[in-house]
Structure 1
Amino acid sequence: MDQRLPELDLERLFVHPGVEKHLEQPVWQLASTYVANPAFDRAMLAYCRSMVEASALRWPVNKIFAQKMRYITCYMLIGLAAHFEEGTGPAPTMTLLHTMVPGSSRQVSDLISGLRVGGYVVSEQNALDRREIRLHPTPALINEIARSPLAFIASSALLEHHTLHETLCADTARLRSLIGRSTTAFRSMDVLFGPFETVIDFTSRDSGYLMLCALMGAHLARSMDESWDLPLTYDALSQRFQVSRQHVGNVLSLATTRRLLTLQGGRIGDVAPRLLTEFSWWSAGQMAHFTMLAR
């Protein structure tokens, strides 16, 4: 489908410095229209609400989403499985996975072992080569790892009419294929993750990204005079994201000691424009990336 994007007055947009040199790329052209949309803050708030919802899932799935190395390992495994099922890539094995993810061999092996015990990864011996053990992510793992992409797609539907979210939720194979195409794009050139240093810093901590979503959601809700049910206290955040109070304090200090925001009595105070700009463009880029791949 040929979609002509409207001309944008980029001088009127506060563009995150990390993406300025990439603005001519189609994904950032679409992302720019999102940022310029008057309903964009509401779409970001909807995403943040979705991400901080209490999860009924037990470890390891809930823990996986909340830390970059573990999440990327599962993301890449799903991508390998997608390419293999489509006949465009080799079988997903532990050896191949080790070459594609940031963790050590021991970290990756321990993670996959835990996932197998939990029923989120199934191992299968190659009948033609019994030395080869293939790894297959189950629908439960695919759905949990796709939680953020699906939430971004649902938010983009608030800015342009589509039913991609509903279609993907009803078709695990299509969802797996979406992640496969995303891994291909990520490996060819990282213009969607690398430019966002603060976001990356939060994702490297257990539940750090979810806490960032809580902080930004609280700010957006306050700016739109809407309610925000999750207090930003150590107790509330530690209970919601299943980490210690000390860990919550360490994560929040990433923002407060850098003067990115202030917190007072479990409520958001001032938010530095540079943080809001970075999170806005991060969100817009993710919305555009997954929406374009899902079409």
Structure 2
Amino acid sequence: MNDLVPFAYAKLRFLFTLAKAAGSELTNNVALASHLDLDKSRLSQVFRKLTDEIPVRVPPEMLADIIAAFGSVGVKSRVAWYYYDLALFREEVSRANPDLVGYVALPADLVWRYDAPPLPFPRICEFSLDASRADNENPDDYRLAATLLFGTMEADYEPSDGSAPMTVAIAVTSATLAIDAGQYRVRPGSLPMERGGSEHLLRKAGGVEIIGPISMGVLEGDALDGRELAVISPSRTTDRPFSARILVSRRCFKVWDHDAPAESLAARDAVLNAIIYAQLERDTSSNAAILASVSLTHIETKTTEE
């Protein structure tokens, strides 16, 4: 048996769903990485949201630790099952956890295809989506669980004028969440600020403005407070996937000398050009930098009875 796991991202999300049903807080990458005493970016690199048909390498020791972590909160699984296809994996895990299967996220004959380019600066912004059956009476509704985390990145910078190298810190003070529903329809009232209690998100022309949580003048932490992003349903009006992007204009970047945070950094624009803008694509409609982007659509597959 090799260590290439198909549908790795979808399998991990399925386990998060069962862990939530078990009353555990082991429901996302941040919680799992903390439980494993592992850097969150390392976990995200392995269980990344590529097209799910592409198997990814999961180190055997990491897989064993993940199985033990979920087992400690009452979600049972075995190593061999992770190498099965997605439908069989869900079947085996569901059979091993009969008290939790009422919270199964997706039927076995529905597979979601994700497309998410690698995050260039995951310490500044981590963004991912996961689709699952909505908990309502409409069979065509799907919840979009989301991870939207902000933080501060440190980087080494060598000024072009020959002055002394420095360590700079880079973060953002605000950002925009731009959504293109594509072939789906966002259920009215399902966005966080429409449900009430979302102090970090505001509606604005062209998207949703992200204004918090704020620490020391920059975005820091979970902008969604653990809430789902939206509820969507197929509209069949186009072939475009659902897509979401995190956009940041130049004025929203904050740059400072790590060793002198209170001082104004004269080389701010030079730092942004050398470190940030050299790696980020631009949004064609707004010219803002694209910190992260995710698109998803579903593939209906037929299962056969033997």
Structure 3
Amino acid sequence: MAQESPLSATGALHESQYEMMAAATQPDGLIGHPSDPAPVRVSGGQVIVRAGLEGALRGFPWRSGDTDTVYTPPVAGPARTDLVVLRLNRPDGYAVHTAYREGTSTFPPEPASGTGPDTAFEIPLAEIGVSAAGLTVRRIRAWYLGPDGQILCTGDSLPPHSPGRRVRRIDTGQTLESNGTSWVPLLDDSGNVAFPFAGGWSASIKTMWRRNGSAFLALSPQRTGAPIAANAPVLLGTLPDGFKPVTAFEANLHAPSSGPGRYSVSVNGRIEVVLYGGLTKDKFINMDPVTYFVGPGPLFTPN
């Protein structure tokens, strides 16, 4: 096939040529912010797509119009999960519109991802739970395009993976990049977060700080509970989601009153201390600060 430059040859573009050009530079999504009113809601036996929405799909602009779009799905039969989508319908003159897709199980249908002229392309807006008891919005899956075309989303509305795709999670304040199968944090700063001690401990130095996939931990606790026997592991506390390590590790500690010890950190965030000489009530321990890679969890394994 010879090379071509459609505009110079004819002064016009067919829809397929426009899509090929525009989709490579224009992300898909609604225009706005995840904090906007939900694009889809239910009322009685109806599913309602809100009026006044705007978006882009494969480079084609879309508006939802001045009135709500209403769907009335059947509720008979086993419980299921349906899907409201924004669809590019190529066989219908490349029209962009919402569509309601009925599921067959508790898992929603997959959005269409066709590329040919006789296919459709879809992005999800919301999952709808359907049962004899009625309708519920199970999950808003719409992501948004910000002022600079950046993808704005939450953990429930991350777009599909594509290597190099970047998103901003407004619920966690993270910028993530897809490596094709998982999301890797590029910009993430939790600030100074207080470690949640288990009962029997207190501290003024209790720092957790996560930044760009690593976490810093600095603790100097005081034993306020019962004395600790020599070599007996005791729970210090549990790291919350977003601070749990990718692999278990141990580090040293020292009690000025009784000597050395160690502490262990498991992948589920549990931190246990062991004092080789035990520890009496009201005495302190100084734990070596550590920096470690944060492991999988709700903040880092969406989709």
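Throughout, read-outs are computed from the coordinates displayed, never taken from laboratory work. All values derive from a computational prediction rather than experimental measurement. Cβ atoms are built from the backbone, for glycine too; each structure is taken alone.
Looking across 1, 2, 3, the calculation of helix-only ellipticity at 222 nm (-39500 (n - 2.57) for each DSSP H run of 4 or more, over all residues; to 500) that yields -17500 traces back to 1.
Supply the structure label, taken from 1, 2, 3, corresponding to distance in nm of label points 7 Å out along Cα→Cβ at positions 150 and 254 with the calculated value 4.4.
Working: 1: 2.5; 2: 0.9; 3: 4.4.
Label of the originating structure: 3.
Comparing Kirkwood radius over Cα pairs in Å across 1, 2, 3, which is largest?
Details: 1: 20.0; 2: 20.8; 3: 23.0.
Answer by largest value of Kirkwood radius over Cα pairs in Å: 3.
Among candidates 1, 2, 3, the computation of relative contact order in percent (Cα under 8 Å, 6 or more apart) that gave 26 used structure 1.
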